[in-house]
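Engineer: So, here come the structures, one by one.
Nothing in this text is a laboratory measurement; each read-out follows from the coordinates by a stated rule. These numbers were taken from a predicted model, which means no experiment stands behind them. Cβ atoms are built from the backbone, for glycine too; each structure is taken alone.
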Structure I
Amino acid sequence: MSDATSRAPAPADLAHLHAVFLADILPRVEQHGRVYFRHLKCLHAKEEALAEMRALAWLSSMLLMAPSPALLARLPNNKLPDRKDFYHYGIDHAAREAAWHRAMGECQRMADEFARWAENPDLSVVLPL
C-alpha cells in the first residue's frame, strides 16, 4: 500500500470532500428527495423530511467514536468526567482534578489508538450506526 493511500486525510482533503458533497452530491440528494416526498402536502412536513434526508446523506460518511466499556471501567467513577463531578467531589478540588487528569490520560490512550488505526484503517471494525 502506498503512503498516499495509507495516511489519514489532511484538513485540505476533508475540505475538498465537503465542497464536492455540497456542490455535486447534495443537489442530487435534494432532487431525489423532492421526487420521493412529493406526496407530502404539508410544506412543513416536506421540508422536515428533506432536512432529515440532507443530514443523513452527510452523516452516512461520518465516523463516530465512543469509549468502550473496558475504557469506562478504567476511569474514575467508571464514567467520563462531567459537570456532576463538581457535586460529587464538593470542595475536594484536588481529588476532582486528579480524577479528571487520570481520565484525560486514559482518553489520550484511546486517541493514540485511533491515530494508529487511521494510519492504516481496518474497515472491518467499523459498524453502522
Structure II
Amino acid sequence: MNAFDLTPYDNAKLPMAMQGNVYLRGAKPSKHEKSPLVQNAFDPAIKLTERPDGWYLEITTNKDWSTAQPRKLVTTELLGRTAIAKALYERPDGKPLSVDTDYSASRVPPTTPFPAPSSCPTAELSG
C-alpha cells in the first residue's frame, strides 16, 4: 500500500481544518492538521475479507491513540459553517450533526473518540 500525502491541501484556496488524525507508514499530514500523530513504523495490517455473511475490515490499532493527542467528537458546532454558502453541517432532517457512532454502530465516547473506524481499539468490523 502506498503512503498517503495530504500536503497538497497545504495550498487550498478555501479554509481547511484537520484534527485528531493518525498518520502511519509514511503518510504525511497537511500543515492544517492540528497535533498530527505520526507513527511511520506502525503497520496497521489493513485487510478486507469477504466471508459468507458479509465483508470484514481488519485493522491493527494502538490503544494509546485514544489519549496520545487532543481529539473532539465531530459535531455541527465543531465543523462550523461552510465557506461559501455559510450553511451549517447538519443531518438531512435539519437536526445538528454528531458523529457519535462508529462503523459498527457502537457508541463513540464523547470525550475520547478513537481515531479509527471503530471506537474499540481491538474490534473487527463487518459491513
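Engineer: If helix-only ellipticity at 222 nm (-39500 (n - 2.57) for each DSSP H run of 4 or more, over all residues; to 500) is computed to be -500, which of I, II is the source?
Structural biologist: Value -500 for helix-only ellipticity at 222 nm (-39500 (n - 2.57) for each DSSP H run of 4 or more, over all residues; to 500) corresponds to II out of I, II.
Engineer: Between I, II, which one scores greatest on relative contact order in percent (Cα under 8 Å, 6 or more apart)?
Structural biologist: I
Engineer: Rg and Dmax of the Cα atoms in Å was computed and gave 21.4, 61; which structure, I, II, did it come from?
Structural biologist: Only one of I, II returns 21.4, 61 for Rg and Dmax of the Cα atoms in Å, namely I.
Engineer: Suppose you compute distance in nm of label points 7 Å out along Cα→Cβ at positions 30 and 110 for every structure in I, II: which one lands on 2.8?
Structural biologist: II
Engineer: If you work out mean count of other Cβ atoms within 10 Å over residues 38-45 for I, II, which one comes out largest?
Structural biologist: With respect to mean count of other Cβ atoms within 10 Å over residues 38-45, the highest-scoring structure among I, II is II.
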